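Alright, structures below, take your time with them.
Only the coordinates and a few stated rules stand behind these numbers; no lab work does. In this text, all values refer to a predicted model and were calculated from it rather than measured experimentally. Cβ atoms are built from the backbone, for glycine too; each structure is taken alone.
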Structure 1
Amino acid sequence: MRIILSRKGFDSAAGGCPNPILPGGRLVPLPIPDSLSPIKYQDIQFDEHNLGYLVNQLTKGRLRRSAGAHLDPDLVSAHYPRHTEWLPLLGQTGSAQGHLSRQGVSKGDIFIFFGVFQPVVKSQPKKGSRAKWQFDSQQSKRHIIWGWMQIGEILKIDELDNNALEWARYHPHFYRGPDSNNTLYLANASLQLPESGSPLPGSGTFRHLSNERILTAPDSLLTQWELPQWWHPGTNKPPLSYHHKIERWQQLDNQTRLKAAARGQEFVLDCDYYPEALPWVRNLIQNELTLGNNLPAD
């Protein structure tokens with residue numbers, strides 16, 4: 001099996017700003033802009049927060065509420081109106097899909113989604129105006145893990161019959177035009193791992209900030225990551241893809257430091273060489289479910 005660290009959501013290039021961390025630690029991964037998508041930011045709801053208003057405020061008006069949104073990966077039923085047969089899914093194409101294919105990514109492998117996040121606060125409103133969301137300039141940007149999805153099925157969109165996957169036809173990857181590399185990944189209903197354990201969902205989002213899912217090392221640059229010690233590659237352990245240069249890695253007493261690639265969407269780790277990887281994934285998800293059960297509603 002493999003895990004894929006998949007960079008998704010707003011950043012300086014796509015969207016022009018980080019993804020917000022709301023007061024209380026709520027993570028809100030923002031879909032990147034997509035003028036071809038039939039989905040508008042104003043159509044997407046995160047609990048009581050309409051993404052149209054949130055995106056418009058955080059981009060200081062550069063993105064309108066009516067702008068197209070690339071809702072992908074699409075993991076939460078409540079975010080958008082659904083067909084009764086809806087499943088969580090991810091679309092991929094281009095060089096990123098080519099990399100996944102070359103790495104042998106297949107059914108049962110697990111995407112771990114991460115992105116750039118920064119806390120936000122409400123501005124002090126001027127007389128006659130409303131408070132608006134803005135980034136907290138006293139807080140740094142960090143790479144944070146925000147979701148997961150185990151692959152249940154892989155489909156090429158151009159090979160589908162016209163009446164296939166009616167429930168998925170809202171998805172932005174159906175609006176790209178002919179593209180032989182255009183691929184859909186459908187989620188498993190439940191997480192299937194070699195070791196036994198309590199049943200866990202096959203996909204979902206990590207709703208709240210947790211230190212164990214912060215990739216960026218404390219008081220460091222965004223791409224300076226702090227990982228569990230077992231991530232360090234060795235002579236017989238191929239490194240995380242896109243990170244083959246040994247000078248990117250530093251092994252410390254109880255952790256590994258990685259100078260993460262600034263570009264690239266999909267970084268693949270072969271779990272056959274890293275037996276700690278799948279228990280790590282399970283623990284992240286199990287801890288989130290435990291944390292969520294002990295938190296008040298947002």
Structure 2
Amino acid sequence: MKHKILVTGASGAFGRLTCIQLAEKGHQVVGTMRSLKGKNTEAARELKSAGVGLVKMDVTDEESVNSGVQSAIEMMDGIDTVFNNAGIGANGILECFTAEDVQKIFDVNVFGVQRLMRAILPHFRGQGKGTIIHTSSCIGRITTPFLAAYSASKYALESLAEGYRAELAGFGIESCIVEPGGMPTAFMGGMIRPGDTERTQQYGEMANLPDASLNGYVQYIETIPEQKPERVAEAVVALVDTPFGEKPFRTVVDFSGLKEPIENYNKVLQQTTKGVYTANGVENLLTLNKD
């Protein structure tokens with residue numbers, strides 16, 4: 001079955017590769033990015049050459065999100081799948097991020113998701129069917145030093161996805177989360193740094209650790225042949241091609257040693273969630289309406 005798919009954050013590695021792989025499989029795809037020019041010129045050219053439609057969308061701007069979704073619906077004569085992929089990273093000592101820094105992270109990774117969901121869900125509910133795929137992270141399941149501000153936004157995303165899964169299943173809307181490990185992409189180099197540099201200096205030698213830790217991690221994952229963004233794109237394509245109602249809620253994509261422990265954690269959470277829902281008499285909310 002061929003799908004009509006909207007992909008946010010199409011200028012980044014995950015989004016761009018996913019758009020291209022989906023188009024190669026014969027799906028209709030519209031990718032979004034804040035601008036089709038400047039640093040995104042080459043990505044836009046590559047996507048257009050692959051047959052991917054493009055619309056401008058800034059997920060931090062509600063009007064931009066609403067108009068972008070409407071444009072995508074018009075371009076494809078509908079949407080049945082959304083890959084909620086736009087995101088930004090952050091690296092640094094947590095105290096040294098100002099409230100405004102953290103707000104900027106959440107504005108993309110959390111509030112941007114909420115804006116897109118509010119824009120697309122009336123369309124999905126109207127047609128009685130839809131698929132939502134979210135890009136989370138393995139460190140949206142476990143927090144590591146210096147990446148906590150980013151992790152917090154992904155923890156929040158995971159919670160939103162859990163809530164939407166339960167509240168939308170009865171409308172025939174299925175939800176999925178993809179949890180990649182760290183990948184050697186430009187995402188790593190574009191992370192937000194703490195804005196309070198004076199506070200950072202108060203940490204002495206520790207102030208050097210966030211960059212040293214990140215650089216060391218990037219060097220490590222670059223030695224793992226399979227730890228690359230293509231694997232994430234393949235996982236998303238596999239989810240899209242999995243029959244409706246048979247998709248796993250969470251998919252971990254990692255080859256650096258995180259996959260098994262994160263999957264074990266997810267299994268325990270799944271069992272706990274089912275137990276809590278059953279105890280509260282709402283276990284039916286975990287059942288997808290396939291009619």
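Details
- Value 0.95, calculated as FRET efficiency 1/(1 + (r/R0)^6) of positions 194 and 218 (r between Cβ atoms, R0 = 35 Å, to 0.05), assigned to which of 1, 2: 2
- Each of 1, 2 could give helix-only ellipticity at 222 nm (-39500 (n - 2.57) for each DSSP H run of 4 or more, over all residues; to 500), but the derived value -3500 comes from 1.
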